[in-house]
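Presented below are the structures under discussion, each in the form of structure tokens.
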Structure I
Amino acid sequence: MLTFSQKQEAVVALKEKFDRANSVIAVDYRGLDVPAVNDLRGKLRDGGDYEYAVVKNSILRRAAEGGEIEGLTPHFVGPTAIALSYGDPVGLAKALVDFAKDNEAIELKGGVLDGKTIDTGEIATLATLPSLDQLRGKIIGLLTAPATKIAMVLKAPAGQLARLADARRGQLEEGGGA
């Protein structure tokens, strides 16, 4: 049992995490065994700057009061865990949706993305988007493609000239042409 001061500290710490996070997803973990929860935590830890925590609903409600996460408070009933993303929200959504497909015991309740409340359908849609690293790769590819094409165009005449000179040399060696 937590003392009043411990509860206050937990609320302050959680409010700070909510303020730093760009997405928060509420999860009903009822029916998950400890190895499955540890597996989920490991996937989130390996996947990026994510956090998964089981917190008492009363502490969640108090920490959400007056913040961007306040729209999520109706989901703070029953066994509730929260998953927070401090970086790429798409990666968190993908990890949770994939885990929910493999483990029927877990249920996504809802979430908040950059201050906007999202439902489970929007979380599933978010999970289908390319991750931040994939988008960065595409942008780099788009930026380097024109430079590569320019280099190939500039290199082509010199290559043609070299092939022409080689062909002429071959003709001269064969027939001693003029």
Structure II
Amino acid sequence: MTEYMDRQNWDLGAWPEMYGKLKELQIMIFTAPPGIEINMMTFTISSLASGCRHCQAHGAYGLDKIGVPVEKIRALWNFERSELFDPKERAALALGLAAGATPNAVMPEHHSALREHFSDEEVRTLISVCALGGFMNRYNDTLATVTDQEARDWAQTHLSGIGWSIGKHEGLEHEQRAEAPKL
């Protein structure tokens, strides 16, 4: 593997003021209505659309840590056809998938589906989840942020069977981190 130059110096953790504010924003957005589970699922599916394997691993691992069954996390990769998601969840996940695409693929039909299931406050939250995901996906995928061993091991165990791999986020031996950053 070729080394990415200055990856550790450019990581958000090397900018404590930004990292602290970003953690505050993540907590505010992920815990707002409609709730942490659907917000984190939307983040994860938005990361799937963007292609950021680092954020996919963190989103999926975070869902596991809050108690979402592994079977449902794995089903995110096929949410449109999975019976594990209700129409409300599908509306949020369809938004995340479309918003995470480049170019953005959100259409009026997504707004109509959201209106059937969510309040204005909840829709703002879901859009914010996608926007925050966009920032995190672009930053981490551009830098090829090294995925910590904790989230990486979880994702390799539970997601490799559906096509997930670490890709460019593997890192070299001296770049490895044992655990996920704490929110």
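Just so it is clear, none of the values below were taken in a lab; they were calculated from the coordinates. Every value quoted in this text rests on a predicted model; they were computed, and no experiment measured them. Cβ atoms are built from the backbone, for glycine too; each structure is taken alone.
Ranked by distance in nm of label points 7 Å out along Cα→Cβ at positions 19 and 115, which of I, II sits at the highest value?
II
Please compute Rg/Rh (Cα atoms, Kirkwood Rh) for structures I, II and give me the label with the greatest value. Provide the component values of the computation, followed by the final result.
Working: I: 1.43; II: 0.96.
Answer by largest value of Rg/Rh (Cα atoms, Kirkwood Rh): I.
Given 12.4 as the derived value for mean count of other Cβ atoms within 10 Å over residues 11-18, which of the supplied structures I, II does it correspond to? Value 12.4 for mean count of other Cβ atoms within 10 Å over residues 11-18 corresponds to II out of I, II. Between structures I, II, the greatest calculated value of relative contact order in percent (Cα under 8 Å, 6 or more apart) is seen in II.
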